[in-house]
Structures are given as C-alpha cells and as structure tokens.
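Down below are the structures I want you to see.
Quick note: the coordinates plus some simple rules give every number you see, no bench work behind them. Everything numeric in this text was worked out from a predicted model, so none of it was measured. Cβ atoms are built from the backbone, for glycine too; each structure is taken alone.
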Structure 1
C-alpha cells in the first residue's frame with residue numbers, strides 16, 4: 001500500500017513500533033510525484049489507564065475516513081512492553097481488516113529472538129501445570145493471540161524454545177568465548193558482516209600480534225573470576241581464509257588460553273569450502289575442534305558466481321568429504337532461501353544434494369537485504385531495481401521454508417535454534433536443524449542471552465545478561481580492522497572493568513552505559 005504522506009501522532013513516541021508494522025505489511029510513503037493508493041495516513045495512539053487506543057485517518061480524493069481499535073493490557077505483563085505490543089496489535093488489525101492487506105506469518109512479532117518470550121513465560125510459570133508439565137497448546141494459543149502469528153509459526157517457536165531449555169540453564173559460572181577473525185577471500189553480494197578481504201602477510205602478522213594480547217588478557221579475566229569455558233566459537237569473516245601457518249597459530253593460541261576440561265564444544269567456521277585444506281583440517285584435529293561449518297549457501301554454480309562466492313559446487317563436496325573422513329566432529333552446512341535467480345525447484349535440488357552428504361546440522365537462512373551489503377547499496381536509491389536481481393517472491397520463499405521443514409523433519413532433523421532479521425525475504429525465519437544430540441550449544445546460548453559471552457578479536461561483542469532486571473550489558477570491539485588494531489588496549493580495559501562490575505558487589509553496573517533490552 002503506497003501513501004503520499006504518513007504521520008505518526010500522539011504524546012508518546014511510538015514511531016519504532018508503528019514503523020515495524022508498516023514495514024511488515026509493506027505500507028510505505030512514496031516520493032512526491034509517484035503514484036499512491038492514498039493521499040495521507042495519520043496514526044494516533046494514546047494510553048488511557050491500561051487501555052491502548054489506536055486511531056487512523058486516511059485521506060484520498062479529498063475525503064477522509066476514520067478507523068479505531070483499542071486493547072486492554074494484560075495485568076501480568078510489564079506495562080511498557082505491553083503498550084508497545086498493543087500499539088502494534090491495534091494497528092495491524094486495522095490495516096489488515098480495513099485495507100485488504102495480506103497477513104504475515106509472524107504477525108506483530110518483530111524481535112530478533114522471539115523464543116526468549118516463551119522462555120520468559122515458562123520461567124514465570126505460564127504454561128506449566130502443577131505437575132511441572134509444559135502445556136504446549138496453551139503456550140501456542142497465547143503466541144497466536146498476543147502476536148497474531150500463524151499457528152504453525154507459534155508451534156515452531158514453542159518447539160524450539162522448549163528444546164533449548166536444558167542447554168540454556170547450564171549454570172552461572174559457565175561462559176562462551178567468541179573469537180572474531182575479520183577476513184574473507186571475497187565479500188558476498190548479500191553480506192553485511194564486517195569482514196575485510198584477506199590482506200598481505202605483514203597486515204595478518206600485525207593482527208595476530210594484537211589478537212594474542214587480546215586473548216591473553218581475556219584468559220586472565222576468566223581465571224580471575226573463576227569462569228568455566230563451556231563453548232569456544234571462532235567466527236568472522238571466514239577464519240579458515242587465513243594462511244595455513246596463521247590458521248594453525250590462531251588455533252594454538254585459542255586452545256592454549258581457553259580450552260580445558262569444562263569445554264563441551266569447540267567450533268570453527270570454515271564457511272568457504274575453497275579455504276579448507278588438508279593442513280588446516282590437521283590443525284583443527286590437533287587442537288580438539290569438535291564442530292565445523294561448511295556453508296555452500298546454494299548448490300547451483302550460476303548462483304555462486306552471481307553472489308560472489310568464487311568457489312565451485314565441487315569444492316563444497318570435496319571439502320565436506322575431506323572433513324568427514326578426517327574426524328568425528330559435527331559438520332554444519334548453511335543454506336540461503338531467496339537467492340537471486342532461484343526458485344522452489346532450485347532450492348529443492350540444493351537441499352537434496354546437501355542431505356546426500358549427511359551433515360549433522362543444516363541451517364536454513366532467508367535472504368535479508370541488509371544495510372551495508374552490496375545488494376542493499378545497489379538498491380538504496382530505487383527499490384524497483386529488485387527486478388534486476390530476479391529475486392523470488394515472498395510467497396515462493398515461504399514455500400521454500402515449508403519444503404525445508406518438511407524434508408528435514410522427514411530426515412529426522414529437529415529445529416533447535418531460531419532467529420529473525422529485518423528485511424527478510426518471505427518474512428520467515430532462520431532456523432538451525434540438527435540430528436538429535438547434535439545441537440550447537442554456542443548457537444543456543446548466544447541466542448538465548450542468559451550466559452556470558454566473552455568476545456575477543458575484531459567485531460566481537462562481550463555480552464553479560466542481568467537476567468532478573470531483563471537487561472544485557474554489552475561491550476563491543478571495533479568493526480573496522482584498523483581501529484581495532486589501534487585501540488585494542490582500550491577495548492581490553494573496557495572488558496575488564498565490565499567483568500569486574502559483574503563480579504564485584506561494590507561496583508554498580510549502572511556506571512556502564514551500553515545496554516540492550518531483552519526482546520519483547
């Protein structure tokens with residue numbers, strides 16, 4: 001629905017939540033001389049007691065039309081979050097019911113980590129019987145009622161949230177460690193991650209020197225505060241893009257400082273199959289890596305060439321078979337639905353080829369047009385250029401997601417972690433599917449945000465949840481490699497002060513300003 005002018009009115013600032021709904025339903029303001037369905041849309045929200053009232057005024061052809069809806073807040077919810085939810089719920093219903101707009105699978109549920117909501121309900125006792133049995137149907141019905149999702153999405157969220165519970169509740173002293181290696185051989189069309197194309201040897205050597213000091217400082221903090229490292233995750237970027245000697249040096253450094261008897265999982269992203277060699281596989285075996293990612297994204301050469309992957313389908317098969325023959329580690333493979341030029345039949349063939357390899361974990365991502373990606377940059381001035389990339393429709397992407405779920409369940413894979421992003425094709429989700437017992441612990445802990453994740457390296461974040469207060473305290477290292485190299489001592493000092501604040505009853509957390517609220 002195209003509108004010449006959209007105004008968000010009212011005493012409270014609901015711009016973000018209103019824009020979330022408008023974006024999901026594809027209600028957009030157009031440029032001055034472009035064709036539009038309506039001349040104007042005014043959105044007014046107000047809170048009267050615990051009731052949220054939403055009014056719309058629509059202008060077209062010199063006439064005005066008025067619409068109204070109201071909802072009462074739940075007494076057992078935090079009022080601030082509840083008001084935002086009801087603003088979205090009122091607006092969504094008004095637009096869908098009065099303007100023939102299509103419902104979207106996740107309704108008004110826009111957060112990155114929707115399973116956290118269900119897990120909070122369970123911690124508060126909702127959906128748990130007096131015999132400590134979880135009532136899945138009751139939870140699903142509340143998801144549909146509160147957030148206007150489809151029933152199948154409510155079922156999926158509930159299944160994942162419950163499956164994660166034994167992993168998330170792992171103990172206060174257990175932490176995860178993330179090591180950021182910010183290099184790739186090339187940058188993919190859709191990628192917005194802060195990665196740098198692999199530099200010359202002297203620049204890599206400078207990074208390794210800095211990373212060594214960063215890691216050693218983090219290891220001292222872990223020892224000082226009595227933390228137990230549960231998981232190690234080396235990501236980026238593409239860590240395996242490093243030359244053989246630097247890759248082995250990095251693994252030895254990580255192993256020496258973080259690996260111990262409490263480590264349950266040690267993951268290395270080798271996303272680009274053309275970066276995997278016999279020497280790198282041997283180094284991973286030597287340093288006790290337990291989980292490896294090989295990410296084809298697609299098994300169609302024309303698409304790989306278009307998105308800038310610079311490797312072949314045969315490289316994927318070769319790398320996977322090398323890894324499988326070399327060790328008993330778990331192997332994950334990432335796929336993307338919604339890639340340029342691909343349709344349902346193409347994805348079916350990709351999934352078939354990947355499953356023929358017998359991976360332990362398959363993650364299905366939906367293409368997101370992310371800020372900072374080459375794809376988004378090319379589309380920034382004219383979204384009509386989407387046609388130039390021959391992207392599949394939202395409906396076709398949803399069919400791909402449905403096909404993936406059906407086939408993976410048929411192969412005895414289970415969904416174990418899930419997250420969402422803005423501007424996802426099909427407005428679906430990213431889902432990790434695994435064989436029973438092959439869940440990625442780091443993935444669950446990182447998305448669950450109930451465990452400390454200690455970040456080292458470039459573009460890494462340290463996150464410490466203050467669970468009872470519903471807050472996440474964060475410290476970030478620089479995304480820009482040069483800034484990280486120049487300022488790493490400052491990041492080390494910030495991280496240490498941050499950890500001291502958590503572990504000392506004297507230092508108060510409020511002294512540190514970087515906060516991200518829990519998803520609602």
Structure 2
C-alpha cells in the first residue's frame with residue numbers, strides 16, 4: 001500500500017537499517033556509545049505519551065486511515081468489576097507513586113517503588129505533579145473543563161490562535177469525545193455535597209461571584225455511589241489517584257479507545273523513552289526500555305519512524321528535546337525550547353477555623369468555583385477542593401488559578417547530568433496574592449484563617465505547562481523548525497498558563513486545532 005506522506009520524510013530509510021542513523025546516537029553522559037540495539041522499523045508515526053495530546057493524536061490519525069504506535073512509560077489502568085484498579089487517597093499504596101518510596105498528594109505514606117499513577121518531578125522552588133500510565137494526566141485530573149476568558153487568553157496565546165475559533169470549533173470538538181456538564185440538582189442537593197454548598201454560601205456572604213463547573217463526569221455513576229450501589233469515591237472526595245468506578249471521563253477510555261478500536265493504533269505500555277534523535281537518512285530514532293511494574297528492564301528497543309509526535313507532557317516532552325539539543329543531535333532547535341514554563345498561576349492553601357461544621361468527607365470532584373474577575377490584584381479562580389479528610393476539620397482546601405509574573409525553564413545541567421526545572425517564586429507572587437485576597441475576604445465575611453497546604457504537595461503544581469511554546473519554540477501548529485515530521489502536541493505548547501482555568505480543555509482543544517492543519521497539509525495530501 002502506498003503511504004502518501006512517507007516520501008516527504010525519506011521513505012528509503014525505513015526499508016533497512018541505516019548505519020549513518022545509528023552513529024553517534026548515545027545517551028547524554030555516556031563516554032562511548034552503548035551497544036547497538038536492533039532497530040524496530042515503523043512505516044507510520046510514533047507517538048510518545050498517551051495523555052490528552054497523545055490520545056487525541058492517535059485518534060485523529062486513525063480517523064485519517066493512518067496507523068500509529070504509542071509508547072507509554074506507565075501501565076494500563078483498566079477499570080474492572082472488582083473496582084480495585086486504583087488505590088485510595090485514604091489508604092494509599094505503591095499504586096499512588098511513580099517509582100518513589102513516598103506518596104505525593106496529601107499526607108505522605110511510605111510505599112514500595114512501583115509504576116504508580118503519579119510522578120513528582122522535583123524542581124528548584126517547585127515540584128510538578130504528573131500523571132503516569134495509559135491515559136496520562138487524564139487519569140488523575142479532577143475532570144474540570146474550564147475555558148479562560150477571552151481577554152486573558154488573547155494576552156498570552158499567539159495571535160494566530162483565534163479565540164473565536166476555539167469557542168466555535170475546537171472546544172466543542174473536544175466535548176464531542178469528552179462531554180462535560182454541570183452537577184445535576186439532585187446530586188448537588190445531596191448531603192454529600194454540603195461542603196460545596198457551604199463554600200458557595202460563604203462566597204455569597206462575601207459578595208464574590210461563583211459558578212458551577214463543567215465536569216467530564218458520568219453523573220449516573222455518581223448517583224450509583226449515592227445510592228450505595230457502588231463504593232463511594234467521588235462523593236467522599238477520594239478521586240485524585242484515579243476513580244475505580246469509571247465515573248471520570250478519561251482520554252484512554254475515549255479518544256485512545258476509539259483509536260485502538262480501528263486496529264490502526266498499537267499502544268505499548270511500560271515503554272520508557274530514553275532519548276530521541278533525527279536519523280540523517282530521514283525520520284527519527286527513539287531509544288526506549290520496556291520495564292515491568294517494578295522497574296525491572298525487560299528489553300531495550302531502538303525505534304525508527306518517519307514521523308514523531310511528542311505528547312509526553314510539559315516536563316517530559318520538553319526534557320527529551322532539551323537533552324537531544326545538549327547531545328548535539330538537534331542543534332537547530334529554537335532557543336525557546338526549554339523556556340516559558342509555568343505553574344498556571346496555581347496556588348493551593350487551606351482555610352481553617354471556619355467556625356462551622358464541615359463534613360468529614362466532602363463530595364467531589366470540584367463542582368463549584370469562585371470566579372473573581374474583579375479581584376483588586378488579578379483575576380483568579382478558586383475551587384472548592386473537595387477532599388476526604390475523614391473528620392470534621394472545620395476546613396476547606398482552596399486550589400486556585402490566576403496569572404503569572406514570569407516563567408521558569410527546563411535546562412540541561414552538564415555538572416549534574418540532568419535536565420533541571422527552575423522556578424523563581426516571584427513568578428507566582430501575583431497569583432498567591434490574588435488567591436489569598438479572596439481567602440481573606442471570605443474569612444472577614446464569615447470566619448477562618450489561611451494556612452499553607454501541608455504534606456509533599458506543598459510548593460507543587462498540578463498544572464505544569466509550557467517549555468515548547470506554541471508560536472515561539474514551534475510554528476503556529478506545533479511543528480519544530482528544521483525537523484520535518486517532528487511535532488509537539490501536549491501541554492508543553494501552552495504559554496506557561498491557561499489563565500484562571502484548569503488546562504485540560506484548552507490543551508485538548510489546541511491539539512485538535514493543530515491536527516486539523518497538520519493532517520491535510522503534512523500527512524494525507
């Protein structure tokens with residue numbers, strides 16, 4: 001079968017092993033090249049990562065009749081009738097952490113090293129919380145689908161991204177695959193959501209605007225929780241390490257499942273990518289290790305593909321490019337690669353001493369937010385961070401998203417032999433001030449004190465964004481100049497922020513937008 005786009009990227013290089021392509025491709029820090037691994041030849045695109053970006057890419061390729069292989073470092077997390085796929089926040093175990101000895105969210109627990117669902121990527125002054133597994137960040141996001149307002153969107157995204165088009169075409173296209181809606185009244189009025197109603201009542205007392213969220217949630221399963229037909233998870237605030245009953249709408253069970261159902265998409269879980277490089281004969285080489293769930297290396301692979309999509313998320317897509325440039329394999333990469341990283345203006349704090357009873361188990365995921373566009377410091381969104389405290393703490397968690405004053409970076413450090421994330425706390429000063437201004441106004445109108453979050457989550461962001469900025473490090477659609485057939489399609493394209501909004505919907509919509517141009521112009525014409 002003729003592959004119409006393959007000639008652009010050097011068809012002959014995929015019909016046999018190219019010695020020139022293998023020469024000099026070694027991991028950073030190796031004094032000499034490791035033994036040559038036999039090449040696994042692909043005649044179709046290779047996708048690194050299976051989160052929102054990777055799953056959407058696989059689906060749209062399959063719709064166009066193009067096969068793909070997806071390399072995912074984590075395991076599959078398949079929902080089963082036993083409803084025990086994920087661990088709980090209340091009783092975390094090794095399934096919670098990506099090859100670490102401690103869990104990352106809330107109070108830390110000691111665990112065995114395992115291919116768990118959450119990685120904490122340690123940086124300078126900030127840590128990034130990242131999903132790991134087939135489905136990527138969609139496994140552990142809260143299901144919130146939020147759009148930034150026009151003025152803030154247009155202030156940070158490149159001018160070639162039309163906000164009108166985002167509203168009319170790209171956000172709705174995501175919703176076709178991952179539908180979202182407000183919490184239904186019968187659920188909202190249930191006792192399980194009393195803490196959310198308290199959150200809204202206190203905001204009303206303080207004269208601060210509130211809204212109900214759009215959530216990518218199957219509300220019928222939430223009703224089953226409330227009826228006792230399935231064990232409670234969302235309704236008791238226990239959803240951050242994954243949801244066992246399938247209520248959360250995830251990329252792996254929507255976009256990626258549709259791609260796999262065509263027979264054109266092959267997903268290879270537990271395949272950890274080590275390095276990427278262009279093959280001088282055309283296309284791209286990817287070194288990867290297949291591991292088991294305990295981290296034992298089972299096999300090493302060198303893949304060669306005519307087209308490479310980086311969809312490993314802000315940290316790891318950026319890291320792979322930064323390291324390829326440091327090795328000298330991609331010297332033409334823009335100097336913007338590795339720059340423009342941000343935490344989405346996220347700040348998380350506690351409101352304690354509320355002076356009223358707060359349910360021990362606060363129903364979630366976050367169904368309501370404060371939208372304080374008229375905040376005297378900066379526009380800010382505050383969530384009710386519904387959580388499973390297990391006792392009446394008289395408190396609420398308040399995650400926020402606002403603006404940023406500057407950006408951080410991911411850069412190769414030759415002395416440490418690692419790509420390092422650097423963040424200046426001053427970059428988040430306005431976001432912190434705006435979020436805590438809301439907290440102080442709530443406390444003044446009702447009661448309460450502000451306290452920092454405790455545990456390993458403190459000084460972390462759940463929304464790592466940027467590093468390969470759209471229209472800065474790439475063209476307006478995620479192409480990397482000088483490297484035909486190499487694309488970035490994930491949260492690393494964001495400008496360090498999706499202002500005042502959780503990023504899942506915007507990341508997905510941008511990827512949908514980009515692929516609608518890349519497919520006809522580069523791959524199917």
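When Cα extents along the principal axes in Å is computed for each of 1, 2, which one produces 71, 48, 46? Answer by label: 2.
Out of 1, 2, choose the structure whose coordinates give mean count of other Cβ atoms within 10 Å over residues 318-325 equal to 24.9 when calculated. Computing mean count of other Cβ atoms within 10 Å over residues 318-325 on every structure in 1, 2 gives 24.9 only for 2.
Name the one structure among 1, 2 that helix-only ellipticity at 222 nm (-39500 (n - 2.57) for each DSSP H run of 4 or more, over all residues; to 500) of -13000 was derived from.
Comparing all candidates, it corresponds to 1.
Starting from the value 23: which structure in 1, 2 was relative contact order in percent (Cα under 8 Å, 6 or more apart) calculated from?
The value was obtained from structure 2.
As an exercise: mean count of other Cβ atoms within 10 Å over residues 246-253, calculated from one structure in 1, 2, equals 20.0. Which structure is it? Don't skip to the answer; put the middle values down first.
Numbers: 1: 20.0; 2: 23.8.
This value belongs to structure 1.
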